[in-house]
Structure 1
Amino acid sequence: MEFQSLEEALEYYTKFAKHEGFGIPKSNITKSRKTQLIIGQEFVCSKEGLRAKKYLQREDRVQPPPVETRVECKAMIYVSKKADDKWSISRFIRDHNHELVTPKSA
């Protein structure tokens with residue numbers, strides 16, 4: 001699938017994610033070594049990764065830590081820039097390891 005811009009790709013994947021029932025934060029950015037322009041962008045599931053242990057083991061904590069919301073979900077999409085200044089999906093992992101929510105809640 002091809003897009004005219006990175007913003008168009010983000011808009012498309014945001015609509016897809018909402019329809020499926022999950023949120024998407026931006027993740028890793030790849031920049032050109034020569035020009036420092038963005039040549040790739042990764043969008044992940046909002047439940048990707050785990051909370052850092054330093055936030056769970058704070059000694060100055062007054063209340064118990066909030067409920068863990070991340071479950072190491074691997075679902076993601078990686079969009080890369082092609083030579084003709086178009087953007088295409090180069091990696092796509094659709095499978096989630098958690099329950100998805102309704103589109104209204106996503």
Structure 2
Amino acid sequence: MTQERKYKSFNEFYPFYLSEHQNTTSRRLHFIGTGIVVLIIPAAVLFHKASLLLLIPVVGYGFAWVGHFFFEKNKPATFQYPLWSLGSDFKLFFQILAGKEKL
């Protein structure tokens with residue numbers, strides 16, 4: 001049995017996050033899910049529908065977990081590092097938009 005590495009900072013965690021997101025289809029699913037989440041927030045405010053915010057975990061995790069379980073064939077980092085994983089999802093999303101990471 002191997003012991004999993006414990007990350008002590010976001011900057012230390014992010015390269016691991018990227019290594020767990022090498023599959024193109026998985027990255028695209030993460031990008032789509034995060035993109036929809038980014039759109040849900042202003043839509044909830046614009047249309048005065050707080051109930052739309054309930055879709056955030058379903059959409060965000062739904063797309064990502066399909067990517068992990070069916071394409072990456074690995075366990076989402078969310079289970080062990082929920083906040084750093086969430087931050088990494090957004091960092092990757094905006095780096096893809098900026099052309100700093102490949103989709």
Here helix-only ellipticity at 222 nm (-39500 (n - 2.57) for each DSSP H run of 4 or more, over all residues; to 500) has been calculated and equals -5000, so which of 1, 2 was it run on? 1
Output the label of whichever structure in 1, 2 has the greatest value of FRET efficiency 1/(1 + (r/R0)^6) of positions 19 and 35 (r between Cβ atoms, R0 = 30 Å, to 0.05). 2
Entry that produces 15.5 once Kirkwood radius over Cα pairs in Å is calculated, selected from 1, 2: 1
Ranking 1, 2 by FRET efficiency 1/(1 + (r/R0)^6) of positions 59 and 83 (r between Cβ atoms, R0 = 30 Å, to 0.05), the structure that comes out highest: 2
If you rank structures 1, 2 by distance in nm of label points 7 Å out along Cα→Cβ at positions 11 and 67, which sits at the top with the largest value? 1
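Values quoted throughout were computed directly from the atomic coordinates according to the rules given, and no laboratory measurement underlies them. Remember, it's a predicted structure, so these values are computed and weren't measured experimentally. Cβ atoms are built from the backbone, for glycine too; each structure is taken alone.
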